[in-house]
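Peer 1: Once you scroll down, you'll see the structures, which are given as structure tokens.
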Structure I
Amino acid sequence: MGANMARRIKDLGYPVVAVYDARHEVAKELASELGCAAADTLTAVTAVAEIILTVVTDDAAMRGIFASSGDSLLVAAEGRLFINCATCSPALHEEISALCDERGASSLEACMASSITQAREGTLYLMIGGSESDYQKAEELLRGLSSALRYVGAVGQAAKVKALVNMVMNINTAGLAEGLGLGAALGLDLQMLKEVFSQTGANARVLQTDGDDMIAREHDCYFSAAHAAKDSGIANNLAAGAGVAVPLSVATEGQYRKMITAGLGEFDKSGIAELTFPGRLNASTTL
């Protein structure tokens, strides 16, 4: 995702001065393509860039790149604007914002509801959280990365919205996998069933994006089961903190964690159908 965003930024005419990845060979390959530096350290990124976009896997990785000591994006960060695009907990985004404030830097959430293909095309759906002044500073760049841009409010608010987006998406995906799996067990024509779903209350976006992949067992990864489990977990933790019961979301997280246990965590989220179609689970790890 980050590499495709960097390519898009380059296409827009912005100077991409450095890229960084924990796997340095990956950074070197991308840097060669973009004609920029492959930074050896996080500190080196902050030293040369005024606006820094981050895309990491989870809360622990985010804390790692914004560490209070050692190699960190926060070293000599005064005046820098960080645009953090990963799906992390709202509390973590608030924590990072406070750390940036202490160093004279600023941060925005730019939560994405899109795929790696849309990152390359500049058609992301972005939900922004942070101060309005920081948003206005970055708005032109963010519009170049997106086809839809929504300023949600203060830091942490965009992460809450993103958690709910992925909570509902994951529930819909799990529900579709169960519906198609049961249809297969009943001997129904699954293409016919999909068409009926599309014209009735069973319709959902995931029917278009994941339905055929579930049937064909084509689970090339655009959004992994491991990420789905993480994101459902974020929403479920928010629900627990708010005293709200979300049994469907809890069950959905459980299904995705079952995929991880079965060695399917790097399958696309459509791979949840491996748990629901008759006769699949034992054979699925060889796909």
Structure II
Amino acid sequence: MKTSSVPREAINIYNHDLELSNKGDLDSAITEYRKAINIYPSFVEAYNNIGEIYSRLGRKESAISIYLDAMNIEKHYRVLLNLGVEYYHNKDFPAALRFFKEALAAKPDFIEGNFYTGMVYYDQKDYPAAKDFFTRVIMSDRKHLKANYLLSYIHYEWKEYEKTIEYLDIIRDIADNPSFINKYYGFCYYYLGDYRKAVNFLSTALEASPKYSQFKDYLVSLTYENKLKEIGDIDQAISGLENKMLTSQLEFKEATRLGMLYIFKGKNDKAEKLLMSLKQKLAS
């Protein structure tokens, strides 16, 4: 968006509007942005910011209308993105994708454009396409939290556990939920056969948040049917291992698996007791 030709009076109003928006005085900001537009009718930035405010207020149709007004002046990549986001939240994925791709045609390295394009494919379970766009995101912003989370999920779905760990490593120090990250590490190392690391990570996760019984994105959305596909009949597996534990000592792999199954079922107290016991044995 070019501001070199915008009259100084309109720019001063615009800058004041930004302060109003940051303070949460959104109605006043809209009024003032319109004053700036009256002075300079081609002020795309003002149209765009009004649209963003309407979106924050839940006035989706008004947001779309004002973005379209801006588009009649200039098809700026950020306006295209915002318009696409409105359609994305309305689950109109074809329309959203059209606007996101127009934004990327104008600015191929646009981080938000690549991310939201990836989200459209991700929500439609086209994981190969989603992976391509999320990868573009982290090429520009290596520690992009959401893109790395979603790349971890995709590779976990594909049972590519080493790749999952690679993406977890990138965001390990900045993750907003360390318990989630440690559980994910634990499951990956379990499937890779490194049961000692699995125990350590799962134990750390439970120590950090003993009552946290669900994954933030992936496991929280798993249906029981998906869990069956992932690791078989959970209740039957738990029952079998518990019965064996009554008559003999579980092998290390079996005990680790039982702890993992408890976590899948949300039985964190049992998981914590079992995994802490294993961790003590590792330390001795």
Structure III
Amino acid sequence: MTAIDPRSEINVRTHGEWVTVEMPLTQPVTETWARHYERLARATDVPAVAHADDRRAWIEVRLPEKSRPHQVAETMNAARDLIARADSADESPIGLPAEATIRAWWARARPESPWPMMVTLAVAIGVQFALPSRFILGPHWIVPAILVVLAGGLVIVDHMRLTRRALVRRVLTIAIATVLVANGAGVTVRLIGDLIKGGPETNSAGDLLSVGFGVWIYVVIVFAFIYWVLDGGGASARAASPSASPDLAFPQHLNPEVRAPGWRPKFFDYLHLGFTNATAFSPRM
């Protein structure tokens, strides 16, 4: 949001019967913004114009030298208040120069890094090993081994130039989510059965809390992967062609004014969504 820069000094010059004041702005503005400001100033009879160059921008206010203090205050306040109105009237974003905005958009529009997902998957595997062997489907190594193989295949595909790389990546991510969902359902059913019928961990409050916490962490990760894989056709589809009507609406979707150029939800956003849903026991963004 454009505003007067309170850390800079104003420039005051006297020319005959007129006093000119230059109030520096906090950031550069576009020519369109400056035209909007001048149009608003003319419509409200405020003697102010906007100026901008490559590095700075400022508002110039012209006052009669013999203006009374209350007249000066009213005029300066009016010139300042028009800045916010010019922001809302401008059709183009106000803030960073175009080059910086384009670079910020490109940095966010590129495919997201796989490492947040890989680290979270490693946590899920660690939780699996920390749970009692009764909570593992089949041999204790089978589910972690499958997940490691699928994750390794995903890393290899990301570093290869394949004509159908997006499709292969989609298949692998769905496979990872499917294994996590199946195993998550298994450990949840096992815990519920032990709570109803009794099990080794129910004989100790500490053991029960430890197992329950591990199952909860695992379920949070499972739902994070579900959201990440299903929303908008997956990570690759969201990067290539973001949907105008997303399946899951984040605050940035609902309020474009707080959305950075090129923003789209990434894995940690879905992990946060899974955590808040599991914590609140209700759908929550």
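Values quoted throughout were computed directly from the atomic coordinates according to the rules given, and no laboratory measurement underlies them. As the structure is a prediction and not an experimental result, all values here were calculated from the model. Cβ atoms are built from the backbone, for glycine too; each structure is taken alone.
Peer 1: When distance in nm of label points 7 Å out along Cα→Cβ at positions 64 and 272 is compared over structures I, II, III, which one is greatest?
Peer 2: III
Peer 1: One of I, II, III was used to compute helix-only ellipticity at 222 nm (-39500 (n - 2.57) for each DSSP H run of 4 or more, over all residues; to 500), and the answer was -16500. Which one was it?
Peer 2: I
Peer 1: Can you say which of I, II, III returns 14.9 when mean count of other Cβ atoms within 10 Å over residues 40-47 is computed?
Peer 2: III
Peer 1: Still on this model: If you rank structures I, II, III by volume of the Cα convex hull per residue in Å³, which sits at the top with the largest value?
Peer 2: III
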